[in-house]
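Rule-based calculations on the coordinates, nothing more; no lab input. Keep in mind that this is a model prediction, so the values were computed, not measured. Cβ atoms are built from the backbone, for glycine too; each structure is taken alone.
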Structure I
Amino acid sequence: MTSPDSTPASRRFALPLDPRGILLRASRMGRVLVGVRAPGALLERIGPLDPVAERADGWLVSENASGYTAIDPTAVASIVTDVSETPHDTLLTYVDFLDADGASIVKVTALDGPELLEAALEGLPRAPLPYVPPLPRTTIPVDQSDPGALPFHGAVASGEAVTLVAVRPGAEQSHTGVVEAVRLGHSYVNLIQSDMHLHLSAGAVAAWRRKAEGTRVTLAAEDAEGRSIGLTVSGPATAFADARIPA
């Protein structure tokens, strides 16, 4: 057990800069949570990592019937693995693909424990790195009227499948399915499902830009300055009929 005031021992290591090879190894980790973080929004796919293929543009893609994860290997400046204990007495179990600024492009967390992660990475050289604490927990109030929640309330009411896409430099990720419920808490608008999580920071979305194509609608999240944050939700127009999104 770690004291809240002490720095845990680091079990964070640099791995070889081989995005394709390490993604292929991640398929041996059992159930994983694959996260792509756009500004204010974290979209996570959950389940075994599907086979990794190379797209015509050189991006690496893992795809199944409900969605895909794509990563530009040329954007990856370093790869780290971390199985450190945190001050909250939890254990980190992930591989993180980082850009030149040290920001996460794609993070793959092993949900079935550190043993499968360690087995998947067996034989790879590692260089020790200093401990990096988890992101701080926040307490920003969030309520049902948060603009970020509106299309998801509509999708829940309709029962129709919608597609979420998160995009950031070097990565994109999607999930298609029915939205079961919107949960508010821990400073986020949350979608918590067996095969997908979305964590949308309270206040991150000020408006949704609407684009109609035939019977389908795409809603793109924008911040208070009118800038896209890299999150879209799309589906039949009827999926958002009760969303009450301002025109």
Structure II
Amino acid sequence: MVENRWSFGRQLYWGLIFFLGFVFLSLFFFDESERFKNLFELSLGLLAVLVACYSKRGLKILKYRPSFRRQTRWLQWLGLGCLLYMMLVGHVFSSIYALFFDRHFLDDTLVALGAATLEEGICRGFLLSGFLGLAVYYGFKRKLVWASFAAAVTFSGFHLINLLGTPVMVVSQQLFYSLAMGVFLAASYFATNNLLVPLGIHFLLDWGPSYNYQPQPSSWLTLLAVFLPLLLVSSWYLVVLDRQVSNYF
């Protein structure tokens, strides 16, 4: 891994500080306009990304970008196929197209940018790097797998805050698909060694009409059919990559 400017413990608690700060300030600004709250989240997200990059001396998480062998290459293509399948089933492309004819284009874009920068800055910028440092320090065998799942579970757990105003069924589904996406985004970060890649993917997935959007429960069968393959392929890729980069630590 890269020689971080901060220790893994400091990265972990700064990730927690940014999350708790976001929750507290969101309550503080509860009565402000949607535009103001969107700009606030984007500003905090950009700050989180910048501080996370400072803590790691840049956008990288590994000292060197992994060289791709035959098995890792076809797993990457399989993972990309799972992502495209998820985007098609989730009508992501049609949502992005519809956004250009939506009068709330700016607000919807701010929402997507704010969510992508804040969540990736905290979860992949601070937590994934911090958990990887923890795994290296304690000599865990599957360092990338452990760090990815630890960060993804934490990322998923953050969604429990939605219980304050969202039905339990919806939140339980958010916990599942945010876990699957967290592992996939971690795998994309390790594969490219560039924080902007998971950030860009996250932005595209959230970029669509969202003004006054109220989440609704989906079919568990559909969620499993879409996100379980993504989770399994990403996990398999991380196991293979773990063996390949073991000499990096």
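Points to keep in mind about this one:
- Which entry (I, II) yields the derived value 22 for relative contact order in percent (Cα under 8 Å, 6 or more apart): I
- Among I, II, structure where distance in nm of label points 7 Å out along Cα→Cβ at positions 178 and 210 as derived comes to 1.2: II
- With Rg and Dmax of the Cα atoms in Å, for residues 130-193 alone derived as 14.4, 48, matching label from I, II: I
- When distance in nm of label points 7 Å out along Cα→Cβ at positions 98 and 218 is computed for each of I, II, the one that comes out at 1.4 is II.
- Looking across I, II, the calculation of Rg and Dmax of the Cα atoms in Å, for residues 42-81 alone that yields 11.2, 30 traces back to I.
- Read-out helix-only ellipticity at 222 nm (-39500 (n - 2.57) for each DSSP H run of 4 or more, over all residues; to 500), computed value -2500, structure in I, II: I
- Identity of the structure behind -0.99 (criterion: log10 I(q)/I(0) by the Debye sum over Cα atoms at q = 0.17 Å⁻¹, for residues 74-169 alone, calculated), options I, II: I
- Computing distance in nm of label points 7 Å out along Cα→Cβ at positions 26 and 226 across structures I, II gives 2.1 for structure II.
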